[in-house]
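Before anything else, here is the set of structures, which you'll find just below.
Readers should treat all values here as calculations from the given coordinates under stated rules, not as data from a laboratory. Since we're looking at a predicted model, the values are computed, not measured. Cβ atoms are built from the backbone, for glycine too; each structure is taken alone.
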Structure P
Amino acid sequence: MADDQRTLSAKYKIATPASLTSNDTILIIEDQTDLRLIVAHQLQKLNIGQTRQATNGYEAIELIRQQKLTISAFVCDMDMPVMGGLDFLTELREATDLDRAPFCLTMDNVSKEKLMLAVENGVDEILVKPFTLGDIAPKLRSAFAKFHNPANPEKVYELAKSQVRDGNLDVAERIYRDLAAAAPKAARPVVGIARIEIKRQAPEKALKLLDEAEAKNKNYVHLFTERAGIYAAQNNWDKAINCFKQAITLSPLNPFRYKDAADLLFKVKRYDEAAELLESAIKNNLNFPALYHYLSQAKFAKRDYKSAQKYIRQALGGDPENVTYLNQLGVCLKETEQPDEALKVYNQVIKLDPGNIEGLYNKAILQSSKGDLEDAIKLLDRIVRKSPDFAPAKAKLEQLQKELADAKKTPGAA
């Protein structure tokens, strides 16, 4: 196997850097702030790369994607809230838009099972807690050397991913087929070829390849996510949802399994199914930033205002000045017969964003329902002046102006 990988590295002329340099970026992922800062300080002191930091795997992936970072090495804790080190490493290995780099895993309460799990997941080096400052650099250098060993298949997989990313699908397929020949029992290269067929818009070929991959490894979680995407594109939502559920069953603590499902289900307004899957995350004691956003939007879209209110408040906990959430919370409060609380929320929206059309309109509708026609008319007039094409405000303004005029004509009216 090692000789096969050396042959592939030579065949594809894969570069082997000598060592980390001061220009390389090292991402430190650790939920304990003090420990994260200690590692960063030690690496900076030794002039080993430039450090970036994240508190968990989910945050790290969002950071890499949003800032388009190129990471040369990772120092990552195994057990963290939201997303731990092994789930994070799996995403690095599988996602074609992410680069898998030398990976040093930190862990405490070491056991034989933990060590075996780390090895099975392809960790390059392990740093056991509590560690000394002198342990950090040697372990990171060792991880770098192991990853960049020409006998390491990860280098070849990364080349295949980069070819997919660059659109060189024929080259990528040749690499994956070479990897499959070198490891005939492995599901991973077969899933890689399936992804290529998906990009070629050949879903039936991809499905056959995924069946082949499942025969090799029925627990390979990403084959189910790829299947789900294919069935979703074919509007075969029952099969897609079943595949999402299988992926979540295999990887119940990985937030991206839930997020991927929600993204696809929201596109076709399958809010009930999205909410069901997302609520299973809560049952698994999983909490990640997008969870309450998706749940609140699903419940709001279904006009389940009582549940939506609960989840919107939780979403606001992470984003307290989000006027979209606040406007929706106001609607929920109004629809659950809490008009005074709703009015407070709309006032908060307008304070945060004085020109917020939705907030102004919602407040005007609430005031009109309470009989405060003159105040509602003032707000609607303000909206129409600012946005004359906003038809609902214009129609409501004309309606309330007529109602107020009629009321003044009525004997005894104020």
Structure Q
Amino acid sequence: MPLVFAELVAVPVDPASELRVGARFQLREETPVTIGRSTRCRLRVDATAGQNVCLGLVGGVATVWSEPGVPIPCSLSGRPIERELALTLHDGDHLIFPSGLVLALREKPLVSTRHEGLEATLAARPDDAAALAVYVDFLKEHADPLGEWMVNERRTVEAERLRALGSLADSARSLALHCTWSAGGLLVAASLARHAVVGTPGLFWHLAELGKLPVARALSSLTIDYVIGAAPQGVRPPRGVTTWPTPPLLEHVVPAIVEALATAAFAPVLRHLSLGVAAHELPGSAALFELARVRLPALEDDGLFEVSTRATLEVVSMPEGLVVFPHAVGSFVRLSGDARIGASSQCQVLLRGLRAPELACRVVRRDEGWVVLADEQATETGTSLVKVNGRPVSHSVLRVDDLLEPLPGLVFRFRLTLDDAERAARDLG
């Protein structure tokens, strides 16, 4: 019978923790590895009350199960472990606890092979068929499992993508992490929502885990909701840091973010980094960007924070039978501080046809930037259809290139607009 191990691949961000990444636990029939709060557990976790979770061999098959009763909250590659339900483990599966403790099942050594040139090409052109074919051949020659993943027909299946995200599967399922995939199965863009930044396991845990993902080697764009009008108060320090101000200051957090990203697998190809949407230019942000550019040499943008003083909506698509007055596909709507979209005569973006509602949504400029607000009455009755990037929202801070869908098939792309004087100066330059 082959040896099967559970390997500790992520631990909570806690300076006092004695857990060590890389620790391995052999799975056996007679003595399962027990994880929970009780003193008899092999691994102790800081979790809400519940019954222990066990890892072991059942009939020679690697299995995870919970003891009778309500289990401690955890998931298997994004799939919650339910009461007294045994699940079969496969090579590469990750057992994830909310505190940031993650174990990966290993049946064979993990191989990671890098080719900086091909990864840079795929970061710039994710769907370059020739580069993808050469990269896959290179990975297979070196027995890197990523090569098999990139040609697996199931790479578009959500459950398989969660498995490929490893320790971040739970974060993706809860939308703390939002991923954009290429046709070849690589992660090309990612964003961390505010609930991934604050609390447990926190911002730096997510950055460390994202930096280790094989599928993220060609990641070229990363968005972090660190600033939405104001910086959050509850950002935990990186592992091992004991001198951390409360609340943390911009000049402490941003350098720590940059250092965490500088060690990531995608550091050489990261071209876009946004740390949030600010209503006004933040003090010291220019110096912080220069620091980021030293550690992340591929950065192409001119700042870390999106400052939106003026904005437009680009008409991307319209369903048949609906007229957006006075605009057509490809044109732009310049936004005022409070722009309404709907059929009412008070709306700046006027809709006609397809039973257009009097008010579908508003786009309002607030301290945190430009915010889309769904119609309150529709939200209360559960009939709101407003979506941002395909997700229903009642309110959401808009980012550059976000897709706003007030009605099915009616899609706008959010853009920031330069002041007229600044645009003229750039044009002359």
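As an exercise: distance in nm of label points 7 Å out along Cα→Cβ at positions 179 and 395, calculated from one structure in P, Q, equals 5.5. Which structure is it?
The value was obtained from structure P.
Where does the value 0.95 come from, among P, Q, when FRET efficiency 1/(1 + (r/R0)^6) of positions 131 and 155 (r between Cβ atoms, R0 = 30 Å, to 0.05) is the thing being computed?
Q
Upon calculation of distance in nm of label points 7 Å out along Cα→Cβ at positions 19 and 283 from the atomic coordinates, which of the structures P, Q produces 5.3?
Structure of origin is P.
When Cα extents along the principal axes in Å, for residues 203-314 alone is computed for each of P, Q, which one produces 45, 28, 17?
P
When helix-only ellipticity at 222 nm (-39500 (n - 2.57) for each DSSP H run of 4 or more, over all residues; to 500) is calculated, the result is -6000; to which of the structures P, Q does this value belong?
Q
If Rg/Rh (Cα atoms, Kirkwood Rh) comes out at 1.10 when worked out from the coordinates, which of P, Q was used?
P
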